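Once you scroll down, you'll see the structures, which are given as structure tokens.
Laboratory data are not the source of any read-out in this text; all were calculated from the coordinates shown. Everything numeric in this text was worked out from a predicted model, so none of it was measured. Cβ atoms are built from the backbone, for glycine too; each structure is taken alone.
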Structure I
Amino acid sequence: MQVIKAVRSRRSIRCFKPDPVPRKVLEEIFDTCRWAPSSRNTQPWEFAILGGKVMEEVKTRLTEKISAEAAMERDIPEPELRGIYLQRVMELRELVDISQFPPGTENLDEKRAEYWIRGGCFHDAPNGIIIYMERDLYPKGLLGIGMILQTISLVALAYGLATCHTGRVVNWPDMLRELLGIPQSKSIVLGIAIGYPLPGAPINNFVRQRQPLESFVHWHGF
């Protein structure tokens, strides 16, 4: 797949087939992605790749936390969004909501609650990835993390896979440390849902939005 086509066609997928991704495929993806750039070649990333019974246990524990509305304890703080940034978030939420629950949907509150739990459990993907790094590398290490996250999402397309970056699965990092044996010296940054997309799912097909070039590119000397 050409790079430009991959960048333009990549999208966050929120509904997956139940088929697990073979370990060999994941190994090949990460063997390619380790060539992602990082500041001074620090390669700050580490990954816990989840499947099988471990994936199910993590989902179960996340479901318990979400259902109990447990207080969040994130290692990486969430920014307080305002203005245009908050507006973009709300526009995305509306698109997701409409794709899931068209007018006339019955038992709407119950279905929204079910979706909220699924979304906090890797969107029910068969496999998940937790990315973390040494605490001492924060915040600059996040630059490298961002670059390898994008690389994973693009390389996954070559294998017919899809991804969704998700911060909700790392809302309770101490729980993940306990389950996955991640040391306290590590900051848990983000999760990735990965699997084979369900093509016909409406939530995978709404029209995505991006800002026009002139709204964020500023030319100098041209």
Structure II
Amino acid sequence: MTSARWSRVWHAVIAAAVLVALVAQIVIALRLPGSPHNTDAGFVRGGSVAERVIRVLSFFTVQSNILSGVVSIQLAIRPDRDGRAWRAVRLAALFGITVTGVVYSTVLARIHEPDGAAETLTNTLVHYVVPLMMVLGWLAFGPRPRIDGRTVAWSLAWPVAWLAYTLVRGAIWSWYPYPFLDVVTHGYARVALNAVLVTLVFVAIAGLAAFGDRRLPRRP
């Protein structure tokens, strides 16, 4: 097959993996008990049906996978996809899913124990398969060059908006997707510092992708 066809197949597989994982996570959330009410950071159970679904969609892991699925299905249709807004979304998906994979495999995997076959499947897809395939797909197929300073700046709008949404939502419903953003436990000063540190990680990985975009071979 030509490179364009391999690219289409590769990104179609990513999109399919994201869809399977997202549907499975929603089904798992619907089956979890809604009572007693639970606002512990990171837990999905303990809320209404709508609340449990919203909690699932509030995780950075889930959102980074959704973004990866969106750009992947577009690349599966058109491997040379381009556009100012699309470049920013693709970069956001790339560094978001990279952070998801690295943080989980190096920190969270030791303390997270999936329960059952469905959770094990979704965990493997969202934390290992999709992150690895996204990075390898970008390295192998590009498209490149697509990243400049403006693209990096616009790509950071999503993680910053996610942090703001997480804090506002937490202030209203007292639930946070991750313990390091739990204002009830840590206070706003510590959480603000954590948010800044996380944003710097996003900037660093986006910058690394921009460097690779200039140095790696062109992939139109």
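Where is distance in nm of label points 7 Å out along Cα→Cβ at positions 113 and 137 largest, in which of I, II?
I
Among I, II, considering only FRET efficiency 1/(1 + (r/R0)^6) of positions 97 and 177 (r between Cβ atoms, R0 = 35 Å, to 0.05), which has the greatest calculated value?
Once FRET efficiency 1/(1 + (r/R0)^6) of positions 97 and 177 (r between Cβ atoms, R0 = 35 Å, to 0.05) is tallied for I, II, the winner is II.
Comparing structures I, II by Kirkwood radius over Cα pairs in Å, which one has the largest value?
Going through I, II one by one, Kirkwood radius over Cα pairs in Å is largest in I.
With helix-only ellipticity at 222 nm (-39500 (n - 2.57) for each DSSP H run of 4 or more, over all residues; to 500) coming out at -24000, pick the structure among I, II it was computed from.
This figure was derived from II.
For relative contact order in percent (Cα under 8 Å, 6 or more apart), which structure out of I, II has the highest calculated value?
Ranking I, II on relative contact order in percent (Cα under 8 Å, 6 or more apart), first place is I.
If FRET efficiency 1/(1 + (r/R0)^6) of positions 17 and 65 (r between Cβ atoms, R0 = 25 Å, to 0.05) computes to 0.45, which of I, II did it come from?
This value belongs to structure I.
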